[in-house]
1. Using distance in nm of label points 7 Å out along Cα→Cβ at positions 79 and 183, single out the structure from P, Q with the greatest value.
2. Which one of P, Q has semi-axes √(5λ) of the Cα gyration tensor in Å, as calculated from the coordinates, equal to 29, 22, 14?
3. Of the structures P, Q, report the one carrying the highest value of mean count of other Cβ atoms within 10 Å over residues 103-110.
Structure P
Amino acid sequence: MTESHFPQPIVFDTCCSAALACFVRNGFHGTSIREIASEAGLSVPGLYHHYPSKAALLEKLCEVSMHELHTALILARESATTTLGRFDALVACLLEFHAEFGEVAFVTYSEIRSLQPEPREQHIASRRGVEQYLIDAVTDGAAEGIFATPEPRHVARAITHICLGVAQWFRHGGPLSVDEIVGIYTEISRDTARYVR
């Protein structure tokens, strides 16, 4: 087994964990504050003591998960000694995040429109930053002749969405392990960038 980019689970407080469970089951708009409070073992006033609104809970889920993802991606990028190694490490990190933390990855992506305007713009900017790590790696690879794609930006965007898609179908205990997913999809990502072997 390869070394994990996420050796520790992403930890949310009780209220956010409850909100995440409810959002996974019913979606943001289909979930009430009362349901979240019940899931958290709190009264509604008790929940409001910690978070002023349902939107604030979604905002916190986005903030914590994206902070963890960016931190892991930076470490992955800096651990590599070659451009191809950097590309592979970034892809592996994205795949692992979306496999290991599929619920929060899915909710924070699918509910972007439910965020308030300012947090929404911040979250979108954070996602663009994630994409930029890959754009830089593919661009550098193309400049070095490692990748033959003439469209590094579009390739990076496609790979990002390939990784995001894993959150929708991967389940622990299924036919493939996280390591196997990383191996298969890293190869697919290289092919997408037209890796010159």
Structure Q
Amino acid sequence: MLTFKSFNIADWFSSYRIAAVPVLLALILLDERALFTWFLLVSYSTDAIDGYLARKLKISSKRGSQLDSMGDQLTFAMGLIGLWTFENSFIRENLLLIAIAFSPHLLQMAIAFHKYGKITAFHTYLAKTSAVLQGVFILLALFFGPVYGLFYAMMIIGILETVEEITLIFMYDDWAEDVKGIYWALRDRRMIKNTG
């Protein structure tokens, strides 16, 4: 049985990102761009903290990986909603490119739910790079306005990361966490066991 007492410190940071969603939505509805951006910055910061703590204190768990992934997805979604609200003209101008880049991500989530019944938590190097680029781009866009070079880099890395995640889903018969990438998956006993 899951209780809040069983949460470790990394889980609490991940849970903060999930709990912050209603606050972020309220700030959008109140048209509080500056406050929304600062709260979003805090959410992105907790993403860096929880992963570091989980590794440093050796408190990684399946629950923690799932909370982290859910917090990441929700924070990214809130960032997109914030961009849609506060930088609407930029989003409209680039809507086709954003849709092309985001469609594979929806496919990846659908495949994961079909195969595992939940979202993936591979936490690959590409996923971490993509998340950092997304966070930096969204925050810079909300604080100062969109930076196009960073936008294109974010799109390219995001597509590559999603293709890698889809490949990993097909490589692992069972849900697996903390896979650094395809190279490491080929040497992962969890994957080798499934193919043997």
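1. Result for distance in nm of label points 7 Å out along Cα→Cβ at positions 79 and 183 over P, Q: largest is Q.
2. Q
3. Comparing P, Q by mean count of other Cβ atoms within 10 Å over residues 103-110, the maximum is at P.
Every number here is computed from the coordinates shown, using simple stated rules; none is lab data. Computed from a predicted model, the values in this text were never measured in an experiment. Cβ atoms are built from the backbone, for glycine too; each structure is taken alone.
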